[in-house]
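Below you'll find the structures, each written out as structure tokens.
Read the figures in this text as sums done on the coordinates, not as results from a lab. Bear in mind that the values here come from a model prediction, so they are computed numbers and not experimental data. Cβ atoms are built from the backbone, for glycine too; each structure is taken alone.
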Structure P
Amino acid sequence: MAATTTRKFRVGAGLFAGFLLLTALVVAGWTQGLDDAWRDLMAANETPWLVSVAELFHHLGAVPIALATSVLVAATFIVVKKWWAFWAWFAIVAGAQVFSTITKLLVDRPRPIDALVHESSASYPSGHAMVSGAAIGIGLAVIAGIIWPRRHRLFLGIGIAYAVVMAWSRTYLRVHWLTDVVGGLLFGTAIVLVVAAVVIQRRWDIQNGAGKPAE
């Protein structure tokens, strides 16, 4: 168990280090060429049905639905008395939202000017990718994998796929730069892994000390 916890901490720390490096590159303006090339690629391959798919994920990741999803999941954990899952869920989602907002204010990056949907906040990092994609998508998958360990790969696969499509949709709608969504996924997933490592270690300690893990 210690090895699992250590691995999650190390991967989480590595993702966070990658986020810090990417943020420095974005602030320095060194990623803009790549971002422009990706935006041009998305615009050149714009089709109505893919725009519709991207717009669907735009709405799924918007505050009303993301908030409703977060509350519903939290309420479910309370009803089934999985208190450790509730607090892990709260830490992941709230942490992602707070850090996303703070980073946006600090970096204050302008969005692409030819976006297909309107957003008023700063561009870096993508809140949809960080909160809805990584925290909600991958976060819920990781917690579900702790509850049902035999299916953790299935849950994780679904969570990662959701996060990747959410990130793609932001660039396809040209409401975010490529590095915005990469940064959001890096930071959001780092938060998920660190919280998961704490939860797993805590449950292991309780199991060995008191005979069974806390609910």
Structure Q
Amino acid sequence: MIASLSYGARLTAEGSAAPDLFFRWSTVITTLALEGLILVLALLVARGLSPREAFALRAPRSWRESGGIAGAALAAIYVVSLAEEVALGGATREQAVPQYWDPTRIDAFVANALAVAVVVPIVEEALFRGLGFRLLAPFGDRIAVLGTALPFALAHGAVTDLPWVFVTGLGLGYLRARTASLYPPILLHGVVNGVALVASAALAASG
């Protein structure tokens, strides 16, 4: 599922994303500009703190454990998303990726895919599971997980999709708490975003 603060600015008056959103160079530029601004603000807030401690820039306690937790989180994310798809239908999904394919603009699509699956996860995880988690950690891991998951969901402008975006935030936060590292949440976030975009384009191309 593609989720970024920059996408809300590109919604139409009807509330649905333009079909060719991820085949536009303007989407790449806007996404990078917005994510860059968010990262600068996060760095400013973290002034005086060790970057390693502020953003949990350390190897996880166990990559094997990280993989198991990430797999369980990914399963929960997809179960909730599927439940919403069945209950609400694709037409009402706010965070859905438009099924669209334009082989003449593959360069812009690749650039968008890299932005969505690499840049966005790095910046959003640095903000929420990095700095945000670090600031809430003194109150306990449970508060840190919940306290970063809700703002994460609300930042995406989710209403009908709030449950599954919230569950995504919970999974990312739990992964951060158990591994004490930002790297596994970044990778999981990238998988969620990247799979959604590529799968949507593949379905459109095959149709």
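Work out mean count of other Cβ atoms within 10 Å over residues 112-119 for each of structures P, Q, then name the structure with the largest result.
Result for mean count of other Cβ atoms within 10 Å over residues 112-119 over P, Q: largest is Q.
Which structure, out of P, Q, was Cα extents along the principal axes in Å derived from, given a value of 59, 34, 28?
Computed on structure P.
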One of P, Q was used to calculate relative contact order in percent (Cα under 8 Å, 6 or more apart), yielding 34; that structure is P
Suppose helix-only ellipticity at 222 nm (-39500 (n - 2.57) for each DSSP H run of 4 or more, over all residues; to 500) works out to -25500; of P, Q, which structure was it derived from? P
Of structures P, Q, which gives 2.2 when distance in nm of label points 7 Å out along Cα→Cβ at positions 32 and 184 is computed from the coordinates? P
State the single structure among P, Q that was used to calculate distance in nm of label points 7 Å out along Cα→Cβ at positions 160 and 176, giving 1.8. P
